[in-house]
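A.B. asks: Next up: the structures, one after another.
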Structure 1
Amino acid sequence: MFGKEQDLIKRIMNLILIIWIIVAIFIAYSSLINLFFDHPKDTYKEYEKKYCLEEVNLCKNRYDVYLLDKKREQKEQTKVLINSLGNIVIIGTFMLILNKKQ
């Protein structure tokens with residue numbers, strides 16, 4: 001990868017790709033942890049005790065928004081995980097092609 005027989009352009013490209021793949025692995029790991037060890041959702045009773053001091057109907061609507069927000073966060077974390085795994089595959093493939101002995 002970084003041997004003297006490699007020209008300068010290939011060594012620079014390898015360095016950039018290695019940094020890029022390390023970052024992609026870190027992002028994939030982080031999003032995987034966030035997906036599997038998600039913070040627990042409050043039940044309506046818990047939410048009501050913590051946040052609701054006004055009308056019940058308004059509190060119920062806010063709780064529904066809270067649940068939708070939790071679903072959206074999980075969906076976004078899934079997208080981040082898929083994107084970073086795709087990055088890892090693409091970068092790894094490119095590194096193999098770049099460093100293949102001819």
Structure 2
Amino acid sequence: MPAKMVPKDLVLHIAVNMGRLARFAMEGKHARINMFLAETEDHLRELEQSQFKRRFKPTLVFFKQKFETLKNSKNFNEGWAEEALTWANILTHRAKLA
């Protein structure tokens with residue numbers, strides 16, 4: 001069984017996945033999008049159950065809302081990809097707060 005990741009690592013994994021999701025959307029690889037959305041959701045669930053720092057909570061709350069919107073959208077267009085890439089950047093920079 002793999003070891004549990006610390007919050008910072010979880011945030012970085014989510015950020016990397018968001019970047020991949022943006023790329024897959026631009027390439028039209030919808031099956032890959034669904035696979036990485038599910039993996040990202042698993043990481044997000046694990047992050048929520050971890051002991052992340054209180055100052056990271058506003059970012060997590062806002063990201064969860066945006067992620068739900070992205071996850072429930074089936075229109076993987078350029079705007080969708082841009083939103084995913086924006087969150088990849090935000091989470092990369094804010095991982096140190098987790």
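Here, each number is a calculation from the coordinates, and none is a lab measurement. This one's a predicted model, so the numbers in the text were calculated from it and none came from an experiment. Cβ atoms are built from the backbone, for glycine too; each structure is taken alone.
A.B. asks: Can you rank 1, 2 by distance in nm of label points 7 Å out along Cα→Cβ at positions 22 and 78 and just name the one with the largest value?
C.D. replies: 1
A.B. asks: Have a look at 1, 2 and say which one yields 0.40 for FRET efficiency 1/(1 + (r/R0)^6) of positions 14 and 38 (r between Cβ atoms, R0 = 35 Å, to 0.05), as calculated.
C.D. replies: So the calculation was done on 1.
A.B. asks: Matching task: 47 is the computed value of relative contact order in percent (Cα under 8 Å, 6 or more apart). Pick the structure from 1, 2.
C.D. replies: Source structure for this number: 1.
A.B. asks: Next question. Here volume of the Cα convex hull per residue in Å³ has been calculated and equals 106, so which of 1, 2 was it run on?
C.D. replies: 1
A.B. asks: Hey, helix-only ellipticity at 222 nm (-39500 (n - 2.57) for each DSSP H run of 4 or more, over all residues; to 500) derived from one of 1, 2 reads -25500; which structure?
C.D. replies: Source structure for this number: 2.
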